[in-house]
1. Which of the displayed structures (I, II) returns the greatest value of relative contact order in percent (Cα under 8 Å, 6 or more apart) on calculation?
2. I have 0.05 for FRET efficiency 1/(1 + (r/R0)^6) of positions 39 and 231 (r between Cβ atoms, R0 = 25 Å, to 0.05), calculated from one of the structures I, II. Which structure is it?
3. One of I, II was used to compute distance in nm of label points 7 Å out along Cα→Cβ at positions 151 and 191, and the answer was 1.3. Which one was it?
4. Check the numbers for mean count of other Cβ atoms within 10 Å over residues 31-38 across I, II and tell me which is largest.
5. Compare mean projected area of the Cα convex hull in nm² across structures I, II and report the one with the greatest value.
6. Thinking of I, II, which structure, once helix-only ellipticity at 222 nm (-39500 (n - 2.57) for each DSSP H run of 4 or more, over all residues; to 500) is computed, gives back -23000?
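Derivation of every value follows stated rules applied to the coordinates shown; laboratory data play no part. A quick note: this is a predicted structure, and the numbers were derived from the prediction, not measured. Cβ atoms are built from the backbone, for glycine too; each structure is taken alone.
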Structure I
Amino acid sequence: MKLGSQNHKELFCRSFIESHIKFEPEQLSWPTVDSVTLERLRSIPFWQEALSTEQKAGAMVHAFAQTIADPLLRDAIALQGMEETRHFQLIKFLIEHYKIPISQTSEPVIPNNIQTAFIDFGFGECLDSFLAFGMFGIARQAGYMPEAFFHIFDPILNEEARHITFFINWVTYLQIQEGKKANWLRGVYALWHYNRALQQKIAAFKGSNEERNKGFTATGAMNFMDNLTPELFLSTCLAENTKRMSVFDKQLLRPQLLPTLAKIALHVLKLMPQHQYGRNALRPY
């Protein structure tokens with residue numbers, strides 16, 4: 001299959017649309033929790049930002065879909081907008097159901113340059129999802145919450161994997177249609193957008209507690225485990241990413257930057273003295 005071709009478009013659009021799963025957040029099997037679990041749930045610091053992020057994403061992606069002339073691309077992007085809005089509704093239901101205290105979110109503002117906003121969001125989501133896969137795996141290994149919560153959020157992370165796979169194929173298709181056929185040219189374009197997203201993550205680590213919460217997928221794993229080592233986190237991110245990406249058609253592109261960087265970082269860590277990193281980092285619960 002030739003990238004940028006009609007067959008390519010058909011594959012990444014139809015595989016995305018046909019893999020959509022129908023569910024309503026309020027109808028899921030939300031568990032009854034004891035006081036200890038409820039306190040852990042309420043102490044997770046990123047519910048506010050997760051709610052706001054998904055609300056803004058749903059509105060922006062829906063608005064972008066309305067600007068697309070191609071009916072198949074429009075249907076696929078509209079479906080993503082619906083799924084992003086459903087993520088917002090799921091987090092909102094969780095917050096209300098377990099009475100998690102948050103501030104009221106403001107109504108999302110649609111950006112003027114909607115295509116640029118969608119592209120920035122897509123590259124940022126590629127980074128966020130890789131880190132979220134690892135965070136989810138770390139929390140599950142540590143037994144931070146009852147398994148019922150992981151069962152609820154598994155399909156959400158699978159949807160994020162679908163979103164970034166669709167996006168990386170869509171943006172490649174778009175660039176080729178615009179005449180950017182050389183791999184190096186598309187690579188430079190992707191690196192420029194990835195750099196913008198990475199700068200936001202770095203700023204989250206360096207900033208205030210509120211700013212760190214805005215980088216919740218980059219910092220969230222630290223809440224679930226004491227003495228979390230870079231090696232354990234990166235290896236978990238890679239394993240979870242491989243598992244979630246393995247379900248897609250092998251002809252489709254996958255986001256490669258963070259998995260590649262993580263593999264390089266792991267190789268470097270393995271060359272360093274082992275005593276620099278703690279063993280048995282999992283916190284018992």
Structure II
Amino acid sequence: MDHVFNSADAVTTALGGTGYLADDALATVTFLATRLNRPILLEGEPGTGKTALAEALAQALDLRLIRLQCYEGIDATQALYDWDFPRQILHLRTVEALTRDGDLARDTPRDTQALESELFDERFLLARPVLEALRAAPCVLLIDEIDRADDEFEAFLLEVLSTWQVTIPELGTVSASTPPIVVLTSNRTRELHDALKRRCLYHWIDHPGLARELEIVRTRLPEVSAALAEQVVTLVQRLRASGELIKPPGVAETLDWARALETVGATRLDAEVAAATLGAALKYREDSERIRASLDKLLTA
């Protein structure tokens with residue numbers, strides 16, 4: 001891969017141009033990943049900007065973003081390729097109809113072999129995200145929430161990420177002329193295997209501090225007043241620090257809340273408007289009830 005960044009500072013600048021503010025550690029690991037052709041494994045709480053990094057990279061480098069959303073039970077077929085069975089059946093029926101009409105010669109061993117070759121032709125191949133990324137590279141391949149998949153799928157990914165190629169028995173081997181930039185994300189609902197971690201450059205994304213989160217809001221939502229942005233970020237920081245929530249709000253929820261407040265025309269954050277828009281930040285009934293009961297205290301702390 002051509003070196004797309006010449007320094008960690010260049011990463012910071014390029015991502016900043018998309019509205020993504022990376023700290024020094026994240027910028028450095030991203031720079032190294034592009035230099036060394038290594039996948040980036042990002043772990044952290046939901047809403048801390050893991051998926052957004054891949055989106056920002058694609059935008060900053062003007063590359064196509066290809067996303068593989070992992071889920072329980074996903075296998076290589078969903079990630080790699082499949083055959084368009086309905087179209088294959090239609091092709092068979094067309095051949096049979098033409099044969100009956102006398103337009104094609106009667107079946108012979110050679111005709112059968114030719115027909116089988118036609119059925120597994122490129123036109124019937126359904127490329128899934130991993131195969132698509134190998135073909136489309138250079139691109140950014142986002143493998144989102146890898147912790148939701150199982151051990152077998154991890155092993156499959158490990159092989160692909162080690163060789164940058166896959167073999168389709170009916171067509172042959174597909175190799176990436178330029179390895180894609182790969183970003184794997186995990187919410188750490190389970191531990192990933194060491195073999196996969198060793199293949200990647202690892203980074204834990206934590207919730208940002210007040211100053212950085214305020215900078216993120218001001219950058220992403222310039223239409224929100226400085227005073228309102230500061231109130232929202234300060235309150236979110238207090239919610240996280242309380243340690244009482246089932247799911248503390250992430251940066252994504254902070255942005256959603258600030259956007260919601262601006263949309264309803266709020267110029268300042270008081271208990272009434274905070275309670276009315278709390279669903280933008282908190283996603284559990286227990287959390288919402290607990291915070292509504294203490295909003296006055298939290299806003300004046």
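1. Between I, II, the highest calculated value is found for I.
2. II
3. Computing distance in nm of label points 7 Å out along Cα→Cβ at positions 151 and 191 on every structure in I, II gives 1.3 only for II.
4. Ranking I, II on mean count of other Cβ atoms within 10 Å over residues 31-38, first place is II.
5. II
6. Of the structures listed, the value fits I.
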